[in-house]
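Trainee: Just below sit the structures, each encoded as structure tokens.
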Structure 1
Amino acid sequence: MHMTKTLAAEWGRFNINVNCISPSYVLTPMHASTPSVVRKRIRELTPLGHVERPEDLHGAVIFLASAAANYVTGHDLMVDGGHTLNAWLTPLGRAVPPRVTPDEETVQLKHDLDLLGYSYDEDGINPDVHPEIADAFKAAFGSQE
């Protein structure tokens, strides 16, 4: 974030806008080793109630690349479903179902894993993609097997 502000200050004189996007935990093939219990916890701690998907960033990217952002520079656009509002402490209650269901999250992850030729289980989990992540989650949340 500091680099974004510094570059925005330095490059503004050349009519160059510098901004950044700060996503939350994004469910990509890199995170295919994340256990279901961790995804569930992320949903509980995120006001919008679902794990962020790559397509959730599309609008922010289009906005910052468009003329609508011509006078926006040095800005950090939080695209996290409100996740950082909760400070990771207490699960939030929901009044209505989230826009994206856990099944829809899994379908998108499986699609991305299929494109890369990765195998996975029924939950879209492949602990071999990043075993260090899988091991860290097992240590934090316990083995779910």
Structure 2
Amino acid sequence: MRFLSNKERRAFNKKWNVKCKVVKEVPLKSCLVYECDGKVLVIKKGNVEFPFIEYVNKPYVVVDNGALPFILKGADVMRPGIVELDEFNRGEIVAVKNMKGLTIAVGIALFSSEEMKSMEKGRVIETLHYIKDEVWKYAKHSKHNA
């Protein structure tokens, strides 16, 4: 664990459009987590940075109930499980929502929404973060210990 320098913190605040007084970088097994004033805000896996699940709403896809158990174990989103699509481009960070509108995962679009509309099968969103994964558990645990 390390705290970002003032220069790094200013760059972080500008990039994520936030006003963090303290930014802490925490290494977990599969990624780096960035805490903004004690709350998990950003996750970095490899070269991909994306917001914590609680901060992603749009763009989104809605998946049917049959897809939920798989996604909640870290599986990627398959085209047949999607029942609704927002507009987005390939490579964009996407919220994966259940049919009640709760964001259950965050992923990266492997195809644009337009391309997905014409598809019937295949892997279309790579799941990066989901409810009850390592980062989610860390965030929930650190909230109780703050």
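Trainee: Of the structures 1, 2, report the one carrying the highest value of distance in nm of label points 7 Å out along Cα→Cβ at positions 31 and 111.
Mentor: Working: 1: 1.7; 2: 2.4.
Answer by largest value of distance in nm of label points 7 Å out along Cα→Cβ at positions 31 and 111: 2.
Trainee: Starting from the value -5500: which structure in 1, 2 was helix-only ellipticity at 222 nm (-39500 (n - 2.57) for each DSSP H run of 4 or more, over all residues; to 500) calculated from?
Mentor: Working: 1: -11000; 2: -5500.
Derived from 2, not from the others.
Trainee: Out of 1, 2, choose the structure whose coordinates give mean count of other Cβ atoms within 10 Å over residues 95-102 equal to 16.2 when calculated.
Mentor: Details: 1: 12.0; 2: 16.2.
It must be structure 2, since only it matches.
Trainee: Suppose Rg/Rh (Cα atoms, Kirkwood Rh), for residues 23-62 alone works out to 0.99; of 1, 2, which structure was it derived from?
Mentor: Details: 1: 0.99; 2: 1.01.
Of the options listed, only 1 reproduces it.
Trainee: Could I ask something else about it? Assuming 36 is relative contact order in percent (Cα under 8 Å, 6 or more apart) as calculated from a single structure, say which of 1, 2 it is.
Mentor: Values: 1: 36; 2: 19.
Computing relative contact order in percent (Cα under 8 Å, 6 or more apart) on every structure in 1, 2 gives 36 only for 1.
Trainee: With distance in nm of label points 7 Å out along Cα→Cβ at positions 71 and 127 computed per structure, which member of 1, 2 shows the largest figure? Mind dumping the intermediate values first?
Mentor: Numbers: 1: 5.5; 2: 0.9.
Of structures 1, 2, the maximum of distance in nm of label points 7 Å out along Cα→Cβ at positions 71 and 127 occurs in 1.
Trainee: Further question on the same structure: Taking Kirkwood radius over Cα pairs in Å for each of 1, 2, which is largest? Present the calculation step by step, with values, prior to reporting the outcome.
Mentor: Working: 1: 17.1; 2: 15.9.
Answer by largest value of Kirkwood radius over Cα pairs in Å: 1.
Each reported figure results from applying straightforward, stated rules to the coordinates on display, with no laboratory input. Please read these numbers as outputs of a predicted model, since none were measured by experiment. Cβ atoms are built from the backbone, for glycine too; each structure is taken alone.
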